[in-house]
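What follows is a set of structures for review.
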Structure I
Amino acid sequence: MSLMWKLLATTLLLSSLAYAQSASDNVSDFLEDQFSSNERLKSVDVKIDSVVPVKEVKGWNAYIVDVKAVLKQRPKKTINQKMIWFSNGDVITKDLVDLKSGQNLLEVVKPQFKDAYYRPENLIYGNKDAEHKIVIFSDPLCPFCKGFVPGALQNLKKEPNKFAVYYYHFPLLRLHPASGTLVKAAVAAELQGVKNVILRLYTVKVNPREKDVNKILAAFNKVEGTNITVADINSEAVKKQTKNDVDVARDLMVAGTPTVYLDGKIDNTKKKYLKVK
């Protein structure tokens, strides 16, 4: 659970129950009023990023909301998070489930991958003008990523005019603290012109809970044949790139790894690229 949700859980039940909406019929005002009642928050700002009609449920819209909050105990830190809320104009709810399919409609209305997110520094294989674009958010120490990403990249790199492959680092630091250093090392190596860094990254042998930076870098350099140093991973260029990747993930509400997009739309199966003719 994110810090934002922990803070807001004291004032809003995070369930599929519906809530009466404010008389103003304004979702952002209603949410801001509710969140502001949390005594731990110094300030809260709620803005609606976009409104998506829910085709599966007549009369309902999904509101993709940007929330910025400042803690009273940490006034210099701003918490930014995207949320999705559903409303039909009379009630508002966090979850909406299709009774026929059992599908949580949150997955249907999540933000699409914007053209602005296709950054040159994230293109690891293929031609940027390829017929299809595939995006992968991944943590190199995630067991599910290890079972999917290397094989997928091996397949995708064979068809550079068919697939442009964009890779975004999304280390799950609470689960795998070591991935933070590995990701920075990978970015530093790429900035130095080293090729195929990402594929080899998944073969680095290190304890996911390891926090000794020197041990992690030694394991990375052994596999990659590099000499990445602590100074390298702390450079402004590396910090900027890793932050950009995490920012894109946050904007898209990426919650786990691996997360895959094909031609701008999330692919929960992660296999649609295999069916592209």
Structure II
Amino acid sequence: MDATTPTREDIGRMYDETAALSQLFIDGQEHLPYWYDDRDATPVIEAAKRITRKVAEAINLRPDEEVLDAGCGVGAPAVQLAEEYAVRVTGVTISPVQAVEAQRRREHSEAATRVAFAHGDYHDLAFPDRSFDAVVAIESLMHAGDLAAPLAEFLRVLRPGGRLAIADCTREAHVSADRAAEFMAAFQIGQLLSVPEWISRLREAGLEVEEYTQCGPRVYGMGLRYLDRADELHGELTARFGEDTVHQLKQSYRDYFAWSADIGYAIIAARKPYL
């Protein structure tokens, strides 16, 4: 890890500070939405739920399976998976504030008995070997300081034949290492891999890659729609967080999504071998 790579403490602190904002702004769906095109008028929260469904469908989640949500945020995707797919979900987050917020969300869910949350680190999971049928990591591995460690942990806690689904931003093939490093440093990102690099890393970890979808134009490429959401909620956001915070929020979105020619988005499904 070099001096520009955010530490686990940095990431935890960042998400501690943004937990309340994400609850109001995107109802806890702390990942990017999916819109089909500019004419798709789906509300932002429902568009974000599409990513969770695409992840679930990529690995064919089935009722009563045990699922680990690695980097669960404030719990909205985990609760959605439990409600819509009748799976049992355990979520872990490096942010203690997010863990508390996720527990509160769980208490108000119809699937409360099938969801649990904990403060934890996917580099070193506190679960026995072969505990889960599936692992999902939705825009969380971008923060991994050492990608080999969480992948090894996922392999360990998966049962033979268990599946892993990753949804994350990716580096387009034309982007130089220097250009990628600039993006990573600006937004506290530890990993920005191309799709071929992701496939290589997963195979090196001992996983079998079964499917991958590059949907960058419909996800990262549509991100500036967050500005419309900020305008929609301007009064509520200003009343709770202040005018300066709202201004900074909107500028951060302009900065983050200004890289649309360089950044993609992929959903990748892999499996632990049966033998």
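Quick look at the values:
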| read-out | value |
| --- | --- |
| With relative contact order in percent (Cα under 8 Å, 6 or more apart) derived as 20, matching label from I, II | II |
| Identity of the structure behind 3.0 (criterion: distance in nm of label points 7 Å out along Cα→Cβ at positions 153 and 249, calculated), options I, II | II |
| Source structure (of I, II) for volume of the Cα convex hull per residue in Å³, computed value 122 | II |
| Among I, II, structure where helix-only ellipticity at 222 nm (-39500 (n - 2.57) for each DSSP H run of 4 or more, over all residues; to 500) as derived comes to -13000 | II |
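FYI, it's all coordinate maths here, none of it is from the lab. Values in this document were obtained by computation on a predicted structure and should not be read as measured data. Cβ atoms are built from the backbone, for glycine too; each structure is taken alone.
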